[in-house]
Structure formats: C-alpha cells, structure tokens
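Where a number appears in this text, it was derived from the coordinates with a stated rule and is not lab data. What you are looking at is a predicted structure, and each value in this text was computed from that prediction instead of being measured. Cβ atoms are built from the backbone, for glycine too; each structure is taken alone.
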Structure 1
Amino acid sequence: MNNKRILLGASHSIIEPLALFHLSTVAKQEGWQTKIVMASEPSYKELDAAIKEFRPSILGFTIYTGNHLHFKDYFKKLRAEDEDIKIIVGGPHATYFPQDAQQYADYVVMSEGFDSLRRILRNEVKLGLVHLRKQEPVPLPDREDFYKENPGYRDNPIKNIITHIGCPYSCTYCYNSSRLERISSALTPEQIEEMRPLLGRSQKLVPSANRSVDEVIKEIEDIQRVAPSTSMIYFQDDIFGENIEWLREFVKKFNSRLTFHAQVRFEFVNPKNEVCRERAELMREAGCNGLTMAIESENPVIRKEVLNRHMSNELIFEVMEYLHKLGYAARTEQMVGLPRGATTIPTMVNLEADLATLEFNVKLREQTGLPTLAWASTLAPYKGTKIEEFCIRHGFYKGDGSDIPKEGYRVKSALNFPREWVGPSLSLQKDAWLSAEEQEEYKGQLYLLMNYFSTFALMPKGHELARKFLRQKDRSDFGFSTAVRYHLYDYALFQTKK
C-alpha cells in the first residue's frame, strides 16, 4: 500500500467518536496519515467529500446493528466505483454479525481492533474476517486534527473519555452479553482457540481492558490543551470506578481538574456496603457532580425475568437518598414498551405499566430529592440479543431486525403487545393480543411518553397528568406541546456545587 492514507468514519452522533480517536493513534504509529469523518444518512455528503479530498487507500468504518443497513448500500456502491479502495468495518455489528459484514467489506474486524488494524496496515492478514489475536494496551486518543476540522465538537464544554472497557453484567438487551460460542460458526477451530484465552472467564466477545490512571490524566491534559473551553468530562465506562484501587489512585492524581459525570449501577454505590460508600464519596470528592443509573422498569419481576437485572426497589430508594445527601445530581434511565405479559408472576402491561415506571420516578424524587432528570427510550430487540430471543419466543416480535432502524430505541416500538398478563404460555393464546388499531394507538402513546418522560417525572403527580395527556385526542390545552425534552448534554442541569 503505497498510498498510506486511511479515512476513519462513524455515523454522526453528538457523542465524540472515541473508538476512532484511539484507532487513529494506531494508524499514525504505523506511519499512516489519518482523517476522521462523521457521516450522516442518507446523503453521506461528508463521507463523499472526505474521500474526494483525502483520497484514502483504506476506509475504516465503525458500524452497529441498525446503522449497518444504511451503510451497506453505500459501501457496495463505493467498491463498485473505486476498486482500489479497501473497506474495513469494525464495531458491534462487525463483531456479532461478521458473516453479514463480509458482504460489503474487505476486512471485518471482530472484537477489540487495535492489533487487528495494525496487522491490516502492515499487510499481514488476508482479506476477510480478522479475529482478535492479541490484546494490546488502549492507546492515547488522537483528537487534535479532528477538533480543528470539527469546531463544534471542540467547543462543546463536555468531552467524553473511557477508562475501562467491559461490563461484568449480562443484561438481555445488551450485546455485551454475547459470548464466543455465538459467532463460532464464522471462525476456524484454530481462530477460536486463539481468541479463547484473551476473553477470560466470561468468554464475552469484547474482553475487559483497563487504562492506567496516568494515561487518563494525560488524555485530560491533552483535551484541556486542544479544547480549552472544556469544563466537564463525561466518563463513558459502563461502570466508572468499578476497581476501587484504580479509583483511589485516580482521585489523588485527578485533583479536581474538571467536574465530571459518570455511569454506575445502583449496586456499586450501595450505602450499606463500605466499599460502595467509599466509591461514591471518592468520586464526589474528585469533582463528580452527577451520576447516570439505569432503573429500566419499576417492577423487579420484569427486571429479573425479562432484563436479567437483579436489584430491589428498596436499594434504588436507599441509593438515591444517600446520593442526594452527598450533593449529587442524578439521571435515571428506563425503557417503555417492554415485553410484559409472559413472566411467571403477574405484572401490569402496556400503558399502565409504563406509567407505573413514571410514577416510580415521581415518588423517588418526592422522597429522596432525586432524580434530577429521568430519560426514557423504547425497547429495541436488536438481532442476536437475549431480549430478541425472549420477544420471538413469546410472540412479541416477528421481524428479522431490518425493521429496527438506526437509533432504534428512539423510535416507535417494533413489538406486538398483549391485552393483559397471561404468563409463559402467552404465545399460544391467539386472542391475547391487541388489535392492529389498538397496537398503533399504544405505540403512539409510547412515543409521546418517551419524549416527555422527564418533563412529567419532575412534576408533582406527573404520572397522573401524563395519563390524562396520553389518553386525550386533543392535547392542545396542556400548554406544553413543545415541552422541554431533557437531554444528557444539557450541561447546566448537572451543575452543582462541589
């Protein structure tokens, strides 16, 4: 490859393309020129312009299930127009559906991509699937050129960092639950044996990776140098500070350089556990002003049997009360339109269940002072996940994944819904389901509730107002047809005194 230019791309998002920052460093270490582009569908104008201007010999793209449908045709068209350019795809969809990705890419990188990209750039691998052969340290990200070309990202006061890759949990709706055996048919026995020891005891397809505290501090210093308007860090770890020894060192060296927001699980800030209390207090001491935690459903039965999230409602209330005393802001996350009605224990279904989750947030705020913000999405049964298997088995879903578009969790639901709880035999009850008209009415209500969830959650008796709002045909008299839609990047909302 005499033309050593690689164009790295991802679908447009308000969140910085962290994976591409790290991969750009790998490419530069190998002597390649790099450029990062964020592409928007359906025009792909940014991608077209970058290819024309930069003239890369390789296009490397991160795809995930949903947006792969948009980019599949683009990649095929690009290969037809330019036979010399090589296409590498990586990311979640390439990892979990490698055989599908082979239809429109020359190289399909599965799992962690640092060593795999290095080998491709050295021309050490054949075309086709590139499996994980070696895990190497996460390189420092390369942001400076991207910020120069994309001042909107540079000037955003919130920057994103990841300190740890991986999660010890196996929620049914998350690809993190997928294990090596799921894609074994795509690999040779020799490749499987090469990957197995790298994946550890869990055998999850993306192995855990820890970054050193010094590297994270160096990244923060680099951000402050190239983007001096930065005033807050959002740590994208699934569970920030999972390793308490790492967190202790981080707090000493971070020295409250900036405020930050982080994601945790309720179990990791349990006030009844000494280490959990230390974790919460250390983060607050270091400048953490807000935490994001997922409730998903107000019903422990749904959390356990459908979502594989084992935690009590009592824990949620205890944690929120404790965090409020420490001075935290908090954001909860939940899903509306969950597949209810097939559990072994009776539960509410449909709108009443969704309103119960809203009411849970209202009462949580009334009794503990938190959440500061409550975010909701619709469930997307992404292909290959445990939740998709559950939905198909019990009759909630009959699609093949193609009806779930990009950002599938922010659109109308793709599920079918029953009239009431039936139990595990739900799929056998042909008359148990809402009519087509009732399905559409409920899905419309879901979409509205998803968008206005936080508005109602922060109101006294917001769940009662939401019920009236969603069941009326004419909603003009409610006075908030353009209601505030709270968003993660509403920086001011998370500003609290240290």
Structure 2
Amino acid sequence: MDFLKDFLTYDPRQPMLFTHLYFWIFFAIVLAVYTVIYKKNPLRNAFLFLVSLFFYWKSGGHFFVILIFSTLVDYTLGQLIHTSKPQWRRKLFVAMSIFVNLSLLAYFKYAYFFVDIVNDIFGTQHQVVDLLALWANNLTGSSFNLTEIILPVGISFYTFQTISYTVDIYRRKVKPVKNIIDFGFYVSFFPQLVAGPIVRAAEFVPQLYKKYQVSQREFGYALFLILNGLIKKMLISDFISINFVDRIFANPELYSGLENLFGVYGYGLQIYCDFSGYTDIAIGVALLLGFRLPINFNSPYKSESITEFWRRWHISLSSWLRDYLYIPLGGNRKGKIRTYINLAVTMILGGLWHGAALRFVIWGALHGMWLAIHKGWQAVFGKPNGEPGFWGHFLRVFLTFNLVNFAWIFFRAADMQKANAIIARIGTVFNGEQLKLLPEILSAYGHIFALMLVAYIIHWLPKSFKTKYQNWFINMHWSLKVLVAVIIAFVLYQAKSGDVQPFIYFQF
C-alpha cells in the first residue's frame, strides 16, 4: 500500500523521470492497457490524454491546472480562428492566443526579472507574489508559499507548441482537431511533454486518426533509442556532471586553467548527452505507442559553422524560432543590415526563452553575432564549393566547437561572476606553470577524461558507422535484444551515483 501511495501522490523531491524506476512501472502499466484498446482511436487518444495528465501531475504537481487552462484556451481559439470569416476576427483570435500564452510564460518565468528591473529603475521595493498559490490557498485552504514563483515543468515547450497550433490554423496550414480530448492529447503527450521536442500540429495531429502500426524494425529502433538515451544520460552526462563538471562551475577559482577548460568541454558533452538522451527516450517511447516524433539532434558538434550547428542542435526549437519569429520579423528579405538585426533579436529572445538572466542574453547574443558574421562572410566570399579536405574540415569543426563551448560558459555558470572567473582561469592555460600540471591533472581525472574522450569520438564517428551498429542491434534476435537490455540496465545501475539527476532542460 505504501508503494501504491507513493506511486499516486506527487513528491517534488521525486518527479517522474525517464531514469527512475517509477516511470518504467508506469509505462509498463500504460502498455498493458494499451494492448487492449489501441485499435480504437478515440478510446486510445482519451486514455493517453489521461495518463499524460497523470504523468504531468507526477512531474509538476498542481501545475497541471495551467496545462489544462492552456489546452482549453487554445482549443477554443483555434476553433474560432478556423470558423471566423472576417480577417480582423481571425487576427484578433490569434493575437489573443499569443497574448495569453506569452503572458503565462512571462509571469512564471520572468516575473522576478521584470520586478527587479522596475525596482532598480524607480527605486521601489515591489515583491513578487505567486498568484496561483494565493488563489489555491483562498479556494482550498491550502498553505502554499506565496513569496516564491515556481516554474511549471515544461511550460516553455507546451506554450510554444500551442502557439504554433493557433498560428498555423491562422495561416491555413492545418485544420483544428476534431475535439477537445484529441487536442489535449496533442498538447500533453507524455513522452515529449516536459522537455520536447516541440511538436507542431501538422506533424502530430494527422497521427491521431491513423491506425496503430509499428513494424518489427521500428520496434527494434525504438528500443535502441531508449537504451541509447539512457546510456547518454546516466552513464555519461550524470557521471561527468557529478564527478567533475559541477565542481568546476561551483568554484572555478579553486581549479587550474586546464581544469576549467576541461570542465567547459565536459559541460558541452554533458548538456548534449543529457538533452539528446531525453529526446532519444521520448522518440523511442512514443514510437512504441505508434507515434512518430521529429528528430531533435543530429550530431551537432560535427558542424562546420554556427549556422550548421543550429540545423543540428535542438532542431525543433531552432526551426520554431525561424518560422514563428525570424521570418515574421522579415528574415533575410529586407536587406543585409536588417537580416543581421533579425538574427540578433531572434537569438537573444532564444536565450531569454531559456531563462530570465543576463547570462542567457549573452549566450543568445553570442550565437546571434556569430550567425551574422557567418552570413556576412558568405556574402563577401561566397559559399564554399566542394569538399574542404580533411584539414579544412577539421579547422572549421574545431573553430565552431570552441565557439559553441565558449558560449556554454554563460549558459551554465550560476552567475556572471562565476562565468568571468572561468574565462579568467582559462586565460592562463598556456602559462608554462599550467602546462606542467597536465600530467597531474590527467592522472587525477583519468577515468573521467577517458569517458569524455570515448563519448566525443563516438559523437564524431561517421554516420555510416553509426548506422551499421544501429542496424546490427535492430536486426538481432529478440532474445539477444533482451539480453543486451538487461546488461545495459545492470551497468547503468552500477554506474548510478547518488540520487537520480533531473534532466537539464526540465528547468526551462
């Protein structure tokens, strides 16, 4: 009974994570019921909507009320946009959708940011009040803390998802879903609910009305993605985070320039394995249920330019920013200067999407600046013709990789003081005394650096090689698949360090 109580109640200290045993028990129950009802689409969609709400309850507690509110608002406005004939009404309803969604996001994510700005400018002492907690206390007699606004899990993702739905209806790219249950399922589908990928209605809604169909090969591919994602997250990301990266970023002044440099490279690997690991699992779990989610990562550290990096990194967000922000701002249609400004504005707002802090603004501004420089370079010298050769390719990847990792400093550091300290320490790397420490550093962190090296080498392997070992797993006998899965589960359990670590993008 205690286990059942723990399973059903929300504990903020133990949210339902892909890396937690509770999730796989939950998913096993979902699959057991699903095998009975999957042929009846309306029942299937309603069931998955309900279990997705339960999943969100276990992940974010009472904030599932916000998810339901967004669902009701955008479903209603989507219908009104579709049925309205006067253009001014259609514009009014889509503007209402954007306003409501961005207002929710702004309140929960940027209230402190805006209040601090007002207090600094006018010398006031306004305090932030959690209105949701205040209303809950008044209605139910609860005693939620009113002085701290907690960010609802996944709000940045499902907000952008619902905005794309109403905007695409306005643009006549999609038709509204048939009923509120189907729309609720689209918004809350649990594999990708809290950390993406951001799924557009045109990609997902047609699947609501198709029959379940997963081939044997797709089943093997889904299992491969799930195991691959768990290895990325638990064996690589969590291990180097707990044992190395977190220590460096917590106290950069206590470590040498070389340790800080390796810490930055470690974080570049950590955030990639963490985030792409989540989306691998999400895509695999969704596929087992018969739904295809879009790819979100494509070996981004192989990129030869910042432009290519954003075609490979967090693809659903970068394409969303392009289609719903950069292009509406004018894109590259209004001259070179305006193009560069549009790039900068888009990336700065992309930085703010991740968090209301100066360091995220700097992270976005750096990427915007580098994108503008790359476009300017191409405008002057033209796009490269043919293959660059080994050394040309190496130098481009090396430069892009280091630019991206430099920006990660601001993304990861707790504040600007820590970011500046890390940069200052890295600036001493080529000091003779620092280089003498290299053997000692390699000895102290040998197992961590070896893991990082192996992970980066795998990342940089040719796509053809990765496809071969992926196909090898997919084509093996089911008994061998089970054996491999059991071995991987055992290794991950042995490698687990302390408490289960939340995914990085849960905070966004």
Structure 3
Amino acid sequence: MRAILSVSDKARIADFARGLQELGIEIFSTGGTKKSLEAAGIRVHGIFELTGFPEILDGRVKTLHPAVHGGILARRDLPQHLAELAENQIEAIDIVVVNLYPFVETVACGDVSLDEALENIDIGGPTMIRSAAKNFPFVMVIVDPEDYEPVLSRLRQGNVDLTERKRLAQKAFQHVAIYDTAIAQYLGEETFPEQMTIALKKAYQLRYGENPHQKAVFYTQQDVKYGQGGLAFLEHLSGPEVSFNNLLDFDAALNIFGDFSDPTVAVMKHTNSCGLASHDDLAEAYRRALSGDPLAAFGGVVAANRTIDLATAEEINKTHYDAILAPDYAAEALELLGRKKSLRLVKVPMLETNQKQLDFRYIQGGFLVQTMDFLAEEEFQPRTVTNRQPTEKELSDLLFAWKAVKGIKSNAIVVAKDKTLLGMGTGQPSRVVSVELAMKRAGDRARGSVLASDAFFPFTDGPELAIQGGVTAIIQPGGSIRDKEVIELANKYNVAMAFTGVRHFRH
C-alpha cells in the first residue's frame, strides 16, 4: 500500500506516519511535511519520486500530476483502469492524508495583503482531497488529525469498511467546502451575491431542542470577513449544560446590549425582555429590571453588560433563574451564584452590532437574508411633532424606551420611566392590544412615564389608552396616514410626541 501525506497542521502526523510505516505502507510526502517526518526518523519518499518532476513555481505545482491523480483516481474494480496504470507505469495510491494551507488563520490576522492571502490559497491539497474522496471505495482520505488513531486501529485489524471510508469522504468534501467558502467570503465585495454558502462548525451537542422531542446542535458560523463573535465565545462556568432555549435568550440579550452603553440589566423570557433597566449601580439596575415583571422573571435569564459584582449577585440570588449571562463575574459573585447547582452561569464578551453582518432566517424552502437592524444617529435626535417639547428627563426615558422596544417582538410597545421598563406588549396582531398589555403591566407606575412603539400608530386608540393611563411622552417612527390625528390627540392632552422616522419590526 502507498500513502501520500501532505499537511499544514502537523499535529500527530509523525505518530500516524510511524503507525503506517509499521504496517509496511510506503509513504510519500511534500515540502515541510517531508522534513518533519524525516526529522522524526520516518522513512519517506519525495513526491518527485512519483512524478519524476521537481516542485516548481515556489511549490505551487508539486502534486498536480497524472502520476499522483492517476494513482488516486483509478478504480480497482475496472481492468481498463488497472491496465492504463500499468501502461503508464503508475502505481496505485491507497491513502491520502491532507489538510490545507492556513488561509482562514492568515486572513483573520487583519493586516494581510492580497498577495499574501492569495499565496495561502491551497490548490494541490483540495485537488488531492477531492480525487481521493471521489474514489473512496478504494482510497482512504483523511483531513482531520482526530481520525488518525481510529484509522490506524482499523488498518491494524486488516479492514477499513465501506461505511468508514464513506464517512471519511463526506468529511473531506465538507472540509474543502468550508475552505472554499472562506476564500469566497474574503474575495467577495457584494452584500447579496447571486450565490452564497454559509460555513458552520459544530460547537457542541445540545440535550434537546426547543422541546424535548427535538434533537439539536449548536453550530458556530465561520466568517473570515467579520470573524466570530457573541455566543461563539460563550464560556460555561457553572450549572447544567446550556440549553437550546437558553441560547435563544442569550442571543436576544446580546442584541439588546448592542444598543446600550450604560450599565444595563435585562431579564429575558422567551427572547423578550420582561425587565430592563440602566443605572450606574449595577445592583440597582438589576432591582429595577426585576420590578418590570417579577412574576414573569421567575425561571428566566438574567443578563448584564457589565461584570457582575457581589452586591448584584446577592440581589440575583433572591430569585430563581435558569441562567445568568455577563461579560465576567467578581470572584465572590461567582462563588455565591455557583452554589446553586441548577443555575447556569455563562460568560460572553459584549460586542457592538456589526451593521455589515447578515441576518439569516430559515423559512420553508430557503433563507431570508437581510443586513442587521441597527439604530441610526438621527434616531437619537428624534423630531418633536407636538406643541410641547419633551422635558430633558422625558427625552432621556424616550431614548431608553426606543432602544428597548427595538429588541422586543412586534407589535412592540414599551412603557418606561427612570430608564426602567415598566411594562411591555409584544407579538400581538393588534397594536392597541400591545398597548393594553404594556399599560396593564405598568399599572399605577405609568403615571409620568413614556411610551415607545416600534412602528407607527395606525389609529388614535393606542395613544389615547396610554395617555389615559398616565403616559406623558411618546416616541414612534411616524409615517401613518393618520399621523395628523395622532398628533392632534397628543396636543389635546399636552403630551410630547417625537418621530424617529425609522421602524424596528422584529418578527
């Protein structure tokens, strides 16, 4: 038997090669891999001994030769193929071990020239991988060092069955597909090209999906242009394994925090913030967030965009939660919260929203793809459309509520005061029903509060209900054919109203 070994990642390759040599398998190799194996005392032949041709063009061409690909691609069950090999003095190659130039690692460094990036695009490697994978009934292809020992074990037993060869081939084609996706991403200039592939890497198996009868896995997106972020860097510190639904709530919290620079705490339930507050004292921010809906908070997720200190941990510890997310924990806070064996503690870096990244949503038959939703500068200077301007405090609360309503599912309404969410209405087909729910949750605390609506009010019924409940200022996109009637209503009750000109639906 003959094997070609040509790897960029040389982890464990010497041990694998030694195992092949002990089985009497003849080894051929290229460049750095050959030197590495020879340094380990392994007898290895150069590829030129197969091809009779030297490496040329600074190593760009070394394995692209009929002596290599003929030996890989020949079907052993076809006499014609075997005759052609003999006629051309080509011997069969039975094992191909290749992993590719570190293109992703190279371009991820950021300060990389186009020339350097292009030199790290592997050509011969993917070609050998594809040739071997195409002919997997007769040729084993290995791209992952994790497969070295299992393959050696099977070879020692004298048989690598078709099922295992097929598994290795599938893995090989996927390996090349991920590699090609990274190159296409790097070279791409269009936001929405005619064709697109998404590269995903399995992070870990989940116990189950949204419901216990559903199977689930967490994959992280591999993107050389924008890198990995957010939950790809989740660190599980304590408690049971993170669940599918936990990850959904974590993601919703991170999307909210992308708009908040002040210390902020969110209490998440079913991907909505049933509590949200900003305050310089994180423990106070938590207390205010909890006041948004203490009943709904039970069993939810607490998320903070600052390190959780002991004072905050002591407050959190008074209520039962499923998980806590923060960029870090003080040692005393981690020790206290870690005593609850049913409480998941996770650490995730906070990142600003990248406006250039794409938002993918699966629908039956395909994906909807859009750029990320974000808050534009002009939204922080909303246009007052009523006779009365909002007071300084009202404006502060209006901007808080506007950022909060962006993270809640439509039709979304937020009632807030003192940078604290008092009540919210979410996911209702009727906007006025969302107002009813938000006002009911806020109750008597709504006196002197502000209201934010993620889209315009189509009628005056919603604003009137809010005003009667004590709301003194309203922020909304505007743009309804009944804007004039809504503004007149606000003027009638001396309520300030501001238009942002931007809608933030979240379905």
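Supply the structure label, taken from 1, 2, 3, corresponding to Rg and Dmax of the Cα atoms in Å with the calculated value 23.3, 66.
Label of the source structure: 1.
When mean count of other Cβ atoms within 10 Å over residues 123-130 is calculated for each of the structures 1, 2, 3, which structure yields the highest value?
For this comparison of mean count of other Cβ atoms within 10 Å over residues 123-130, the top structure is 3.
Please compute percent of Cα pairs over 14 Å apart, for residues 331-378 alone for structures 1, 2, 3 and give me the label with the greatest value.
Structure 3 gives the largest value of percent of Cα pairs over 14 Å apart, for residues 331-378 alone among 1, 2, 3.
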